[in-house]
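Take a look at these structures.
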Structure I
Amino acid sequence: MTPYIIIADSFSLSTYVIFLSFAFLSGLLVLVFLRNIYDPDIRISPFIVVPVFICSLVGARSFWILQYDKLENIWQAFAFWEGGWVFYGGFLGGLVAAIAYFRVGRTRVLGGLDLLAAPLALGISITRVGCFLSGCCWGRPTNVAWAVSFPMKLTPVVLSHYFQGMIASDSTSTIPLHPVQIYNALLKLVLFFICLLALPRKQYDGQVFLLFLCGYGLFRFVTEFFRGDSPHVYLGLTLSQAISAALFLGAGCVLIAMTRIKKDKRCNE
């Protein structure tokens, strides 16, 4: 586990921030490539990453404050250096920014979102590796052969276990945990390839993005059972799990309905 990478004697960078930045850069490169290959009519420039990146950070930070803390000052949402981010907040913020970007550019919004699906899945996969190295978003205690124990460094998982009395001050590591961050990274990589395969085969604008929403909702719902850092607040489910279930069901219903409508139209032509 490497929560920080030392650049100089008095300067270091958060591993999570490094992987988050790498995720955005990788996603941007894949996005431009897919646009050039499959849908050149969509107007996308590398500058799309600027509003999406900023709005994602603000959204992720705001959701964390609303879920775990009390918002005392609106400027807290911009205190990125304090840590504390929630994916669904970042996703919502980035989605709003992307839709606004496409509308301002007078391009097909749903077609643009289809192109974003695979890069988004890849970016999430990379970011989850950053979570693992930073010791956040950890898993539940387990005795499985592939369980991981985090060393005694000043990280969220160590602090949480210490204050809960799960480890002592002289412990050398945390108790064995599910590497749920790696579960998430691998599943999002699978989702990345699913979206890649679906893009050239799509029947209408928005189909690939709906597929991404279904896949993400399903995978996130399952992996939340292995999370050890999220409180269960709704019918034994975590907040993210409840949102994931709604996302999967909602996107799934729309996907099935739209596919049937398009199929009926082709049959009537």
Structure II
Amino acid sequence: MSSIPIKTQQEIQIMRQGGKILAKVLGELKNFVKPGIMTKELDKLACDLVLKMGGFPSFKNYKAKQEKQPFLSGLCTCINEQIVHCAPGDRKLKNKDLISLDLGVLCKGFHTDAAITVPVGKVSNEACRLLRAGKKALKRALRKARPGNTIGDIGNTIERYVKSQGFYVIKELCGHGIGKDLHEPPQILNYGKRHKGEVLKPGMALAIEPMICIGDAKAVKTQDEFGYKTSDNSLAVHFEHTIVIRENKCQILTQI
């Protein structure tokens, strides 16, 4: 028996509402990414917009099992070599930076989760290539997210494409199921073997999130103890959508 919760049509409709809020906020937020803005300003803007639209920031005061303290912000802001879960603060964005904006929205008891990585000003050709690879890896993964395929099919597709572009997947971090809890079964690795793992069925809600980097690096903790960065300080990008498996494909709930 599968450990992945199956959502009802009513629950999916609620998650669609939350996903629309999340998509609108990220769409607005990327317009404020520019040299000189502090990451805590982006966090305040994100939280204010989510609340104004009738949701609540999922990450605010969220405490993961492995963490000693709750996460006090609503937005995760990761710059350059940072991968995920970094807390906003006084750091100002600079020209040529890459910043990932990772946001969750709680709406009527259900979570959605999405992330984009945005260039600050003019970035290097290699950074542009990495951004394109991250976006396309997610796009290809979503095509595999349909009934009858497996979790392994998703991870295998991500890694094969990323490797073909000369980059590397982060293997210590992964996507997840989502719904009443922010993190539900299963873990969705960004690598894997075809036809292995849980078989996808209609009603499963998943957060699929390729995290890739320029170097063959591992994810290590940052000084704030919440975030992760590449062990060799190479550039990383992060893209994520919340989706639900339908009868013959997936439905993206957080499409910007």
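None of the figures in this text is laboratory data; all of them are computed from the coordinates on show. Since we're looking at a predicted model, the values are computed, not measured. Cβ atoms are built from the backbone, for glycine too; each structure is taken alone.
To which of I, II does the computed value -9000 (helix-only ellipticity at 222 nm (-39500 (n - 2.57) for each DSSP H run of 4 or more, over all residues; to 500)) belong?
Going through each structure in turn, the value belongs to II.
For which of the structures I, II does the calculation of distance in nm of label points 7 Å out along Cα→Cβ at positions 52 and 180 return 2.7?
Going label by label, the one that fits is I.
Computing distance in nm of label points 7 Å out along Cα→Cβ at positions 148 and 188 for each of I, II, which one ends up highest?
When distance in nm of label points 7 Å out along Cα→Cβ at positions 148 and 188 is calculated for I, II, structure II comes out on top.
For relative contact order in percent (Cα under 8 Å, 6 or more apart), the calculated result is 18, so let me know which of I, II that is.
I
Who wins on distance in nm of label points 7 Å out along Cα→Cβ at positions 108 and 196 among I, II, i.e. which is largest?
Comparing I, II, the top value of distance in nm of label points 7 Å out along Cα→Cβ at positions 108 and 196 belongs to II.
To which of I, II does the computed value 17.6 (mean count of other Cβ atoms within 10 Å over residues 36-43) belong?
Structure of origin is II.
Compare volume of the Cα convex hull per residue in Å³ across structures I, II and report the one with the greatest value.
I
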